[in-house]
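Please treat every number below as a calculation from the coordinates, not as lab data. A quick note: this is a predicted structure, and the numbers were derived from the prediction, not measured. Cβ atoms are built from the backbone, for glycine too; each structure is taken alone.
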Structure P
Amino acid sequence: MGTLTTNLFECLYFLESPELYLLEIKRNDLNEYAAIAEKYQWLRIDKSSLEISRLSFRSMDSSKDVEERFFEEGFLKFNSTTGTFIEKYNSAQHSLENISRQEIPSKVLDSIYNMLSKNKTNP
């Protein structure tokens, strides 16, 4: 874990499929009283367009070997090497590789910076 730490955010998890990236970030630019949902965000990034959408976190479950996250948009189950993201209504299923120890591609970082900067100036 801990792919990257910047003044804006820290990447906690980084997963990849042929079509998309899924990241959990912790915002470092918010004050200590910011809502948990603002501080910790799951992002879905389309690889072809670099379009970012925030996943609406609902709940989580953790064990020694497996992590599970439930979102309004679907369900994520992953471990230290692989994972699966199943979109709502089973409209799509994505096999993922957990690449949390790898560097985030610069074009992806730029997209995240742009999104966070816009959100900061236009709440």
Structure Q
Amino acid sequence: MARSLDGLVLSPVADQAPGQVGTRTRFTYHEQDGRIWADYAGGDVVRGHLVGTREGDALDFRYVQLKQDGTTSSGHCTSTVVALPDGRLRLEETWAWESQEGSGTSVVEELPSRPRDGVSEISPSWP
């Protein structure tokens, strides 16, 4: 099983149709005891939330979002967690709207960590 999603920030690798999540959308994931949830925003999405479960490398969740035009939409998604060669995680998703017509597939990947202001990501050992 791939490592925990807790605290990870992921983003789609490609844009979807207008009015949906896209490369400017950021998902902040949380995970505890087989439960997952995330908040997301960016691009055409003002605010979104998802909640569901994880069993091994399989996720099953529902999502709801508020778009820039003031409309809301919701749906269901199943995802497979994949560990990339560089250690980051990828979610390979199959989703379907429940509030409107449409379904598809998408891929979101963990954003690479970047040192802030030249500070190393490695923490010193404190006595």
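A value of 22, 16, 15 was computed for semi-axes √(5λ) of the Cα gyration tensor in Å; which of P, Q is the source structure? Mind dumping the intermediate values first?
On the way: P: 22, 16, 15; Q: 27, 18, 13.
This value belongs to structure P.
A value of 0.99 was derived for Rg/Rh (Cα atoms, Kirkwood Rh), for residues 23-86 alone; which structure in P, Q was it taken from?
It must be structure P, since only it matches.
By the measure distance in nm of label points 7 Å out along Cα→Cβ at positions 31 and 111, tell me the structure among P, Q with the highest figure. Write down the numbers at each step before the final one.
On the way: P: 3.3; Q: 1.9.
The maximum falls on structure P.
Hey, FRET efficiency 1/(1 + (r/R0)^6) of positions 7 and 79 (r between Cβ atoms, R0 = 30 Å, to 0.05) derived from one of P, Q reads 0.45; which structure?
On the way: P: 0.45; Q: 0.95.
Here the read-out was taken from P.
From which structure (P, Q) was helix-only ellipticity at 222 nm (-39500 (n - 2.57) for each DSSP H run of 4 or more, over all residues; to 500) calculated, if the value obtained is 0?
On the way: P: -5000; Q: 0.
Computing helix-only ellipticity at 222 nm (-39500 (n - 2.57) for each DSSP H run of 4 or more, over all residues; to 500) on every structure in P, Q gives 0 only for Q.
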